[in-house]
Structure P
């Protein structure tokens, strides 16, 4: 259950990063409100998960989902530049998170 909280928190992190961009420096009301809701939800779920999980692997999964998800969302929906290096880098982030999990560091 704790890992599910981390995964959902990671997707909420993607949401708050995208909404942060869409808020244009907190000058647009609804993206700003959505940013705040996603950020509170993300940090809240991560906090609950950390009651049961080691901080290193949990944080790596949370930030990995957030970073990869935000980069992919930007390329697909926001017109961010798509490059081979960017795709390889996202793949390496995901591989690093999986490697950390498989290393036995997590319970």
Structure Q
């Protein structure tokens, strides 16, 4: 099993969710987060004072999937989240050793 963490632009969340639902991925956790990568924020002026906004709003989408679906899910995520501009986000993939459905004790991919 693989855990996918995708950090995307907030305005792309619905498009990403719909793309994932379209390929049969139902379970995901979505969190509002703040951070920056290469774009390092930007400068704004408020009441005549200039200040730097260095932590930009992003959305983190997490899911655990079967190994066999990895490339399909990555392709859908990339296509839905891409604008072609700096700040589109990142996707991280890691191994999951075990999953347990608390309700009935299902383990491994059965728990997904």
Structure R
């Protein structure tokens, strides 16, 4: 079993986005992820959560991947799902955030 964890300040992701704009978003996230996050009044907790999820997933993988190779979507019940290079993954994640931080745990059996 492999386990990865990541935690990040939400304000850091907000500052990076404000500085680099769509260039940052397009380098890290897929269109579906961007659309999901920006449907919310405050997209930054969700963007930060997905950023952390990608970091945690990278930590459990045996092969190098880019951020955009990993896609985090949600089932109708809200459960996050990981796809890698547009294929379902057996990696399970849990995303959580407070006002200041987002954290993710990823587990690969």
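No lab work stands behind these numbers, since they all come straight from the coordinates. Nothing here was measured: the structure is a model prediction, and the numbers come from that model. Cβ atoms are built from the backbone, for glycine too; each structure is taken alone.
In this comparison of P, Q, R, the computed figure 32 for percent of Cα pairs over 23 Å apart is attributed to P. Calculating distance in nm of label points 7 Å out along Cα→Cβ at positions 33 and 57 for structures P, Q, R picks out P as the one with the greatest value. Here FRET efficiency 1/(1 + (r/R0)^6) of positions 1 and 17 (r between Cβ atoms, R0 = 25 Å, to 0.05) has been calculated and equals 0.15, so which of P, Q, R was it run on? The read-out comes from structure R. The value -27000 for helix-only ellipticity at 222 nm (-39500 (n - 2.57) for each DSSP H run of 4 or more, over all residues; to 500) was derived from one model only; which of P, Q, R is it? Clearly, the read-out refers to P.
With relative contact order in percent (Cα under 8 Å, 6 or more apart) computed per structure, which member of P, Q, R shows the largest figure?
When relative contact order in percent (Cα under 8 Å, 6 or more apart) is computed for each of P, Q, R, structure Q gives the biggest number.
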